[in-house]
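Take a look at the structures listed below.
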Structure P
Amino acid sequence: MTATDSPAAPAAPPRAQRWLLIGLVVLLFFAWGFATVLLDSLVPKLKGVFALSYTEVMLIQFSFFIGYFFFSIPAGFVLSRIGYVRSAILGLVVMICGCLLFSPAAASGVFAAFLLALFVMAAGITVLQVVANPFIAELGPVEWSHSRLTLAQAFNSLATFVGPYVGAVLILHGGVTINAAHLSPAALAAARITQAHAVQLPFLMIAGGLAVVAFLFWFMRKSAAPPVSARMASFSAVWALRTNSRLLLGALAIFLYVGAEVSIGSMMTNYLMQPSVLAFSAEQAGKLVSLYWGGAMVGRFIGAFVLQRVRPGALLAIHAVCACTLVIVSALSSGQVAAWSLIAVGLFNSIMFPTIFTLASENMGEETPNASALLVMAIVGGAIMPEATGAVADHASLAAALVVPAICYVWILVYGILTASGLGEERALSAP
């Protein structure tokens, strides 16, 4: 460890170096966004290949997002010990390992092997999330932190806009079902391996791109970076933050937001394929999912500008109302209205995560690593809420399952109102 990347380093990076670091962190947002959104193509593909129910196939999201719960605090510990740049390198290496595991998973044709690869990949992404969110917030004036993080999230959304189209072409092109009626067990196993091979290519491509980004960070490892609190992240330290209502309620908002966003994205391909909606093929429906994430991209670029002029809590509440309304409209309608109202939810998802994150973690001082670990841990909502959505879909319908994300948006509305009215500001003002 060098002094320049030490948690105790007092120096801030020079202006040119700061902009280079911002660019590299933005690449991190792009990389994990592209990898994460491919799960939306994995869900319909592996559901058909392995003949799974919605509850069973949502184990894809569960295996991925449960990693945030297990690795967030260890990631905060790592961040507090080795600093931003080296932590980013570690996260990239672990994420590369997870992507490479898709090759043996495809060769085995076993569903559980894909779940293991996703879990390892999530471990690396968790480290990157814990590092990148506070890193981008601290690479400049604090009054623009909401705008800076939202701008970085816009590039994350660019990746999630491109990713579903790539996933549809590479993963869903050959269809999502296997006609097993006249196949022997050996022939069925062989067919599953053949279909599963379509899954590995995009993840191997991601591994190659991540290796390039890791090299760039390695080149920058001796550069000056914002100091990180030397206080180690731990379960006891995170538990001690339970009295901070703004942070704790923000963690719940992150939990429900990610749960809603992932639930909608995961079920959208199958939703659009329904005869009562668009009756599209898997590849056609999968490509339309890119518009859901593309709406978030557009909204974040706009939001980075608007958040400099509108109170973040108020804008969060407005977006939550619009998202909840669109979900309900989709659930109660059919055809083009059902399809496009659900796709349009992405536009209003746009500023939610970065705004909740910065609202919940601002003015945390030396507790920033612990606060970041807690908020990233709350991303485990992406494991829990899709399972709930899948269970409702299995017992009722995909339209009825939309009630789960609708409820999530109601709490986000409440949190926006609370923060707009000054929740936790008195505590921040009285802090030393």
Structure Q
Amino acid sequence: MKVNRAASVNGSVKLPGDKSISHRAAMFAAIAEGTTRIENFATSADCASTIECFRGLGVRIEREGNTVTVAGVGKTGLLAPSQPLDCGNSGTTMRLISGILAGQNFESTLTGDDSLQSRPMKRVIAPLGLMGSVIHSNEGKAPLTINGKNPLIAIEYQPPVASAQIKSCVLLAGLNASGVTTIIEPVQTRDHTERMLEWFGVNVPIERGENGARISVAGDAKLTARDLIVPSDISSAAFFMVAAACLAGSDIVMPNVGLNPSRRAVLDVMIGLGADIELSESRETCNEPVAEVRVKGGIGAPTISNVLRGDIIANLIDEVPILAVLGTQLEDGIEIRDASELRVKESDRITSVVENLRRMGAAVTEFPDGLRVERSDLKGAEIDSHHDHRISMAFAIAGLFATGETTIHGAEAADVSFPGFFEILSSVVR
């Protein structure tokens, strides 16, 4: 894909449904009792993988555009799959479904593409093992073979890294465990699982204290089907937010954007760094806050530090690549630390961002846990997406700021989370 410098971006952008929420909507509907209709379901390849996995487990799922109808089979109504379940490139699918499969009375195998098979799965294997599940893996990586025939016991567990995927996996296993399963979370991560379990009728007590939160589910809980609407994806919005903020004369409007408190860090950071962002039509949809987001061109004086680190990183980990691109346009640049989790995403995102920004002439320092980007005049370059959707899209935005032409190799990776991204971007570029 070739991208050229832009004067501005203007218009209204309809974003895809939130990927994290869509995954959970399909999974929870599958193990609920009754039929659920899901509107604005994400059109991404990752969420399609989740649907196909549950079809392989005997769940009837119909899809028409971005509307999905799921005939739930209850917590223990899944059927043994006739072949390995292919999670594609989706770590969310593999890690969350592992918790569900650990509590079923059959053996199943989860696999995925080469990228997914290189990503760490010990982080879910370990707590599921403590609950009594027997899982065979390739040295802690996929394929995973889960023997669900052992009864699960409830545990209290504090994940070694702040991860909504680990938390969700253990809570989902807890739905089929004897007793009450509790996750101890010193640093809050995205809470879509807790909100959606409540939407489906599950009581999720949360005790908050000085040392964080204790989040629990009982093994005798059941999910009851309930229709829902998925908010638009704030991680997808971030690319257009950065484009509009950095190009004078821009005016982008994005309706129905999910503003979950555990996900909106990127919005709050951009406002703090001087972006002109307005929110309107704020409301709650299916336990998730949403609003219309409007971004106008021009960056004012910052009101926060340009060094991002600590607890906030867990809540903007997916937006680090585009924030690094933003840093090239900020007077004082940007520094992002405590983000070593990026090294085990679809690519090593720290190295991928550093390498590609340097190709575009940016001054960048790489750290084991992050990077520092100085204000830089970008030049068009040959970009390697490393088959990573967020790298592909982040550097499409960087190309709008660069002199000359930017060529993104492997641009089709954007379809993993945002099919049609380049067509929508082209429609608002002026």
Structure R
Amino acid sequence: MPPRKIKIAIAGVGTVGKGLLDLLKKYENKEIKIQISAIASRKKRKFLGKSFKNTVFFDDANELLNFSDYDILVELIGGDNGPPKRIVFDALNKGKHVVTANKALVSKFWHEILEVSVKNNCLLKYEASVAGGIPIIKVIDEFLLSNRIKKIYGILNGTCNYILTNMFSFDKDFRTVLNEAQKLGYAEADPTFDIDGLDTVHKLSILSSLAFNFNNDIKNIKLEGIQNINLLDLKFADSLGYKIKLLGITELKEKEIKNAVYPCLISKESFIAKVDGVYNGVVVESDFCKKSFFVGEGAGSHPTATSVLSDIISIAKKQSNEYPKELKYNKYIYSRLEDRWGSYYLRFTTEDKPGVISGIANEFKRFKISMKSMLQKERENSQSKNATIVITTHNCVEKNMMQALRRINRLSFINKKTIYLRIEDFK
């Protein structure tokens, strides 16, 4: 029996696109033959070899709007508007399948994009949009289909993980490590999307929407980045038995969804704390599988391209009667971050004089906050007038903590705004 021929049109030949072409050159399958019918790329590249003898080339992805000789559109441009949005919705409306690595597009138009794919009896695959070479979408959508997922959390941005890891490992400040990451290609020239946490928010939105079958708009995900993380806090965290990681956390309790992206302290003994460098790590907690842990390269040419090719093959193997016929979404309420029940790491910069600890303790008592541990760093030199005090707390309500900190920061002996980080009890 001759192999089934699948025609693909590729939009965007950047890092992931080039990786996909590398994989396709080596890919062999007796059941499926993949033919590249079109490539749209703004960058002038030489496409050599017999793989491209029947390929049409476009300088502008918009030209794909008038092209239909393909079965699957592979969108690797990125961005939630402009040509990526136009060509993806156009392909779906033509009844073409779509494979994309575009987390911004999928997270922003989750509901609309799935509705269009079901209406036109075609498939949307987006494994490469989250965690690069970790097949986390397939795990949630297929392997854990028989389980009720309760919580997902993890490191979803390799750039941030690299920065936090290397700050502590090499005793360097944030700006120095960020510059090194940019030189190595781990961080963009404009790293804002990564370090402010928005990249993680998009990925968490997709995982949450899929796991809990609802439309989790990124506007409902609380966000804090790593740009204000200080080397001193990484060192204090280590002495207390923690690491600081940027985590995306989504959890369903009854009909309430918890969503958050923020840097936090986690035990050095936890699964996720052991994921360092540019790697991603994801933990999925479910009723029967309990805790499933996945780690791998979260970005890069070949790991992400592997996810793209996996989706292409998956579509090629599916029968039309396996396509979803209708969509039904759940409705949940969103928990407020101010209602969070948990513990905290606090670093105070104060005058070095008697009464400081009792002054802080009085405000804690007012808002029902109790101390768990305390460290005091000696003055660096005799001329310094500042003392550094680090306190961890027992569990309390975040609203109470924020009210206490507002009052503490106004006390006469507080010389700098208090640094606070949440502590997450992940095993």
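When mean projected area of the Cα convex hull in nm², for residues 217-312 alone is calculated for each of the structures P, Q, R, which structure yields the highest value? Before the final figure, lay out the partial values.
Details: P: 11.4; Q: 8.1; R: 8.8.
Of structures P, Q, R, the maximum of mean projected area of the Cα convex hull in nm², for residues 217-312 alone occurs in P.
Output the label of whichever structure in P, Q, R has the greatest value of FRET efficiency 1/(1 + (r/R0)^6) of positions 193 and 321 (r between Cβ atoms, R0 = 41 Å, to 0.05).
Values: P: 0.30; Q: 0.95; R: 0.55.
Comparing P, Q, R by FRET efficiency 1/(1 + (r/R0)^6) of positions 193 and 321 (r between Cβ atoms, R0 = 41 Å, to 0.05), the maximum is at Q.
A short reminder: the numbers here are calculations on the coordinates, not readings from a lab. Remember, predicted model here, so these are calculated numbers, not experimental data. Cβ atoms are built from the backbone, for glycine too; each structure is taken alone.
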